[in-house]
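So, here come the structures, one by one.
What follows is calculated from the coordinates using simple rules that are stated; it is not laboratory data. Owing to the predicted nature of the structure, the values given are computational and were not obtained by experimental measurement. Cβ atoms are built from the backbone, for glycine too; each structure is taken alone.
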Structure P
Amino acid sequence: MFLAVFIAGGLAGFAGRAFGLSPEDIHLWEEKRDVQHLIGALDNWSSSAREAAAGALGRIGDARALGPLIDRLGDRVTSVRQAAVKALDQLNEPLGRLIDESLKGSAAAREALAGRKDARAMGPLIRLLEVGKEADRKAATEILQTLGDPRAVEPLIKVLADRQPALRETAAVALGSLGDRRAVGPLLQSLTDDFAAMRGAAAAALDRLNEPLGRLIYDSLWGSKEAREALAKKNDPRAADILIRVLTVPDEATRVNAIWALKDIGDRRAVDPLIRVLSDGQTNVREAAVWTLGKIGDRRAIDPVTQSLRDGQPKVREAAVSTLGDFGDPRSVDPLIGALGDWDAAVREAAVWALKDLNDPRAAEPVKKALEDKQPGVREAAVWALGGLEGPRAIDPVMKVLGDDDSKVRSAAAQKLEGLGEPLGRLIYESLQGSQTAAAELAAGKDPRSLAPLIRALENNDPQVRRTAAEVLGRIQDPRAIDGLVTMAGGWNPRDRMAATASIMKIDQGRIVLPWSTLLRILFRPASLVYLLCSLMIVGLTVCAMARRKKHSR
């Protein structure tokens, strides 16, 4: 008999859940005080049926309904929960009212609920966490944090993957408060969340769980150099896994900082993800990825980095050039030679330094051409590189650079020549810097190799360098300097004209015709003609004024 009743009740419950119930059904069961059917109706797909069943059970007042009604406190539909609360009130069960007020945000109710330590509260709260509306789920998370029951850990961990960022953040805070180490791994993974607030909540929760890795990663993602260094020293393999996942977050600065952290860590597992990042839409991200691949030094990156030489942004190309130099692979020589023709000066300069590091003889001639680059930084780099590429054969081309417009380039040339055992470079450099001692020694030596740089210095942008070069050439007294001095003497600057003319007069030009020829060449320079015309006009005006004055005096 008991078995038959049990089976009938079970079938009734199944039927109630599977099919919609009419109000007449609920009313009929209430009249019959059919608690078993009404309890089954609490699981019906129709919220109105569940609500009506809860009301009927409250009015009947049968204690067998306590458990099922408490479970309905986790119903997704608010009206059903309210009906369950009212029914539990009728059954003199305060748990329903406490949970309901707690969900509405009552701090007193939450405190009272925590004080009761009633294990029955966990079921509906966890269910609400899974199926409730966003506001209810957030409130349930906060209540579970207050209750501090370890049974909430696993459900809260699942919420860390929820689509709603605010809910994920609340769950992270709750897990930190619960203090259960099961949450460490999932919270570390939450450091890869798209939302900064969520990452901050995860880091704070990990602090409470005494897991320092979380704070180090979080601070690294905010750009802390100290945190990156500490993270690298910690040598925790979990860090690289997390940072690799951060490479896909939407925020550009976060991706960049993750890449710099991977650079400090140097984990080779990051190579393939970083290669994929080379196609990122943001310049700073691609640039950081190139530098990091160079630091890691895995040769799988050579070809992808070489492709970055075609990047539309010069910062990325510059990083690619320098990185290829760091790899030290001879396959990079030809692409780097090609980079010497880049329109951006920083890229060309980096290419020269990279070719210097590779020290491949194929680069000697292209680097020699870079001595004539329009940017001084490129010329200076070429001076240093050529000495290593060519050795003593670099003396002659570097010697010509001693007359360069830029003082840094001239200084580099002098130092490189001195390193190659050629003291003439230092003498020319110091002479152009104004040293009378060096100028006297240079003039006394009369080394013909000094002519080219000194003649080139006659066109220097610095007027003091031009006049010093002219003076030294006058002391050397080599006729081959005449052409350059004539150009300077026929220029627009009066002081340049005087210095160059004085030096020309010191040079022995041999036959009488040649000095007059030189004078005529100076006079027929455009500036000289202008000066001459101006002088003639002044003389003419003066004569006219004197004649007019004399006429009036009569």
Structure Q
Amino acid sequence: MKRTAAFLMVFALTAALLTGCGKGSGTPEGASQETSAAAGTGGTTLRITQSSGGVIDPGTGEDCTSSIAYANLYDSLVYPDMDNEPTASLADSWETSEDGLTWTFKIKEGVKFHDGSELLASDVVYSLDRLLTLGEGFAYMFTDYVESAEAADDYTVVFHLKESFAPFLSILPRLYVLNEDLVKENYADGSYGENGDYGKAFLAEHDAGSGAYYLTEMKTGDRICMAKFEDYFAGWEGKDKAPEAVEVIMNTEAATVRTMMNNGEIQMTDQWQSNEAYDALAKIEGVSVGEFVNGQMLYLMLNTKKAPTDDIHVRKALAYLIDYDQVCNTLFPGYVRATAQVPENLFGHTADGFDFSYDLEKAKAELAQSKYYNDLSSGAMELEVEWISDVPDEEKLALLIQALGSQIGLKVKVTKVPWATHVDNCGSIETTPNASTCFVSTEYPEAGAMLYQRFHSDTAGTWQQTEWLESAEVDAAISDALTTTDEAEREKKYQALVKEAGEEVWGIAVAAQAEKHAYRDNLEIPAIKRAEAGESVSTPLGYNYLFRDYVMN
């Protein structure tokens, strides 16, 4: 009966997922019937799976699925290439003042939004103002450094910074340009004064971008559907085999994903499948599994404001408790042992201060020094490790910590939650678990980017930082490093912070992720192709899914 029920559940889920996408309200005027048909069923439609929780308003979200949508539906002044270096996109050229406080960008003429109207400098200004006012999503990257922006003319936008910020160019890929007129036409009542809801309701279900793909349908919590924008400013020359349409299906359940792949109903899986699932997928005829190290780190985040992980000795005990070799060789094959709190390929990386390796005796010794030792050793106090159900392999790390913890008298409670619940739990110190497993990728190739994401007070209470460090001294040191224009000095400041983060065990960097995908052999994925050629891959979240560069043979 259980097996029958399980089969029926998978069948029902698969049937629901295959409902597909029709031509929605986001379809531009004049979109061809062929393109609209491809957005529904058949045609060269690329269907992929991804984690739940994705949104399409570039002013509100910052998770993986949302970032995939932004990178394809919208454009920015510059975008990151496969080496995470800023490359011209909407911008034709730019220059900065000697003091680094003023940045002037000339934008391309004739760029069309999906509704056919022209993208102007005023749209860039509006998009920045909206992002800063909402204070959500990627706003944290701009709030401390950008004072304002102005449109000098229709094709010139000028940014005024509060202080010199060396990586300014590298954060601009997260300023997605919105169609100001379209959003304003769709304001609803809200809490932003004359701006009403600032277009939140509209942008939750529609796009207002100029990206290579336009939205055909948004099914919240289910899928994001998009189709090729024929008038894309960069053109489609040499891109004749790019997908005509894309469906991002928000489901990572292993049996459902395997069934869909086996039936040819998806062409690419998410990166969150277990190794056992990848092994099963690789056995399907016409399916391969590829991987690349992408600069994303697997962390065991530690709540530094909640007992018992507010005690550094407990945190150090956990750092010694993890069997890093087992993690990289058995639990997560292909992963690379972390050498610091930031990825090795970042400017400002240093292994100094990160002296932890698997050692139960040292773990015991650290635990014995804890002020909670009596309660912990008696079992009166336990330590909670939370893992995300959307990523089944995370359970293995949580269970490993639980098993090894029992060997030193540490009672570990393992909790499984879906991604949305985890994000909600991160909202307060009390509901944030002692420890949680999570993947974080850097936004640009400097240690300061990861230090800011992981440990600055601006990100406390988000999924990127469940440490709740909230240290004014650390905030000041990170900001000082980021605003140091001399590269040698900036590197030294980064390294000092990286060392401190390791020594104080603000969290535990476990390993660099080997991102894996199962995919149909008729699909060429740029990041995997690059890795197979022995080249590195380092992109911010979402940018290795630029579907315009994918090839469907």
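Starting from the value -8500: which structure in P, Q was helix-only ellipticity at 222 nm (-39500 (n - 2.57) for each DSSP H run of 4 or more, over all residues; to 500) calculated from? Traced to structure Q. For the set P, Q, ranking by mean projected area of the Cα convex hull in nm² places P highest. In this comparison of P, Q, the computed figure 0.55 for FRET efficiency 1/(1 + (r/R0)^6) of positions 348 and 412 (r between Cβ atoms, R0 = 35 Å, to 0.05) is attributed to Q.
Ranked on distance in nm of label points 7 Å out along Cα→Cβ at positions 188 and 476, which label among P, Q comes first with the largest value? Structure P comes out on top. Suppose you compute log10 I(q)/I(0) by the Debye sum over Cα atoms at q = 0.13, 0.14 Å⁻¹, for residues 172-355 alone for every structure in P, Q: which one lands on -0.66, -0.73? Checking each candidate, the match is P. Determine which structure produced the value 4 for relative contact order in percent (Cα under 8 Å, 6 or more apart), calculated from the coordinates; the candidates are P, Q. The correct label is P. Quick one: log10 I(q)/I(0) by the Debye sum over Cα atoms at q = 0.08 Å⁻¹, for residues 180-499 alone came out at -0.49 when computed from one of P, Q, so which one is it? Only one of P, Q returns -0.49 for log10 I(q)/I(0) by the Debye sum over Cα atoms at q = 0.08 Å⁻¹, for residues 180-499 alone, namely Q.
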